[in-house]
Structure P
Amino acid sequence: MIRTWGELLRNKEKIGSLYREIPALEQVTLRSVHFDRYGPTVILRLDLPVFPDFPLPEWVDGGCDRLQCHVKFLAVEDVSMCRWKPPVTADVSMTPLERRRVNVVIASEGVKLTFSSSDSLTVDRVSAFSSPADGTDRENHIYAGKVDRMRFGALPGVDGKAYYE
């Protein structure tokens with residue numbers, strides 16, 4: 001039985017140091033779904049439901065109130081996507097399967113996505129931003145990673161392969 005998605009993270013330290021307890025993937029704002037062309041990989045770009053307990057000083061100084069990250073699922077199979085009207089608020093649920101795999105279901109009014117993947121997840125592109133009244137995420141992002149911080153000040157367009165892959 002999977003208690004939290006944090007248990008499945010290979011690089012838990014990227015997000016675990018920011019929270020007393022990594023929040024559940026419930027009522028997340030799902031910003032994008034990327035199907036990686038180099039392999040059976042799905043990358044979800046999402047806003048976690050709560051801001052970190054231990055935010056970086058730059059995030060506090062910048063007035064940030066939202067945390068966004070990429071969650072990468074590897075060895076993906078059985079993908080089904082019925083609708084997509086972003087951004088959406090949804091729950092991401094995972095059920096264990098045999099052979100170290102999980103079944104992933106993301107469902108809400110704006111999205112219906114299901115797939116199975118390896119039970120080894122990766123989190124990347126951790127950033128914080130101040131959410132504007134219209135709910136978009138195009139404002140300035142302050143990245144946790146030093147390289148990301150040097151490369152990106154805001155979200156690149158959807159053709160930014162180096163960012164989304």
Structure Q
Amino acid sequence: MKHTFTAIDFETAQSKRWSICQVGLVRVEGRQVIEKLNLLVCPPGNIYHPMNTQIHGIEARHTARAPSFASVWPQIRHFIDGQTVVAHNGAFDFSCLSQTLSFYDILPPLYERQCTYKIFGKGLAACCIEHRIALKHHDALSDAMACANLYVIHLDRTS
């Protein structure tokens with residue numbers, strides 16, 4: 001169904017894309033948000049680069065007792081497997097997912113990829129200002145929610 005999708009965003013602990021430390025997922029059906037999920041994840045070794053922490057504010061102390069991505073994968077798989085998945089700057093988020101699944105030796109699911117950066121041609125913050133969408137940038141759930149709102153705008157324009 002064209003109007004059913006999952007918006008996704010990841011924050012990472014380091015420049016390595018398999019170092020996911022936060023997952024934000026927003027499930028939309030019929031242009032309505034039906035489910036949200038915000039998870040802190042302990043990246044491998046719980047090692048953070050100061051630049052990444054400066055961007056999103058997540059530190060090793062926040063994820064020290066958080067589950068690994070492999071542990072939360074069964075909880076989030078249904079958001080992605082066989083679905084349309086939307087990200088803003090999909091090149092980053094889809095790479096994070098792929099590399100993290102590979103790191104944990106998890107078979108990747110099949111899903112359709114959409115990128116609101118490619119659709120709108122602007123960064124997330126600029127899009128949110130233009131379309132008056134609330135944003136706490138670099139919080140995975142807020143970024144995913146903003147991406148979901150942008151994709152609904154796109155669907156409205158193309159319907």
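Using relative contact order in percent (Cα under 8 Å, 6 or more apart), single out the structure from P, Q with the greatest value.
Q
Assign the value -12500, calculated as helix-only ellipticity at 222 nm (-39500 (n - 2.57) for each DSSP H run of 4 or more, over all residues; to 500), to the correct structure from P, Q.
That value comes from structure Q.
Looking at structures P, Q, which one was Cα extents along the principal axes in Å, for residues 53-100 alone calculated from, given that it came out as 44, 30, 16?
Attributed to the structure labelled P.
Taking 11, 43, 34, 11, 1 as the value of P(r) over Cα pairs in 10 Å bins from 0, in percent derived from one of the structures shown (P, Q), identify that structure.
Q
Each value in this text was obtained by applying a stated rule to the coordinates, not by laboratory testing. Remember, it's a predicted structure, so these values are computed and weren't measured experimentally.
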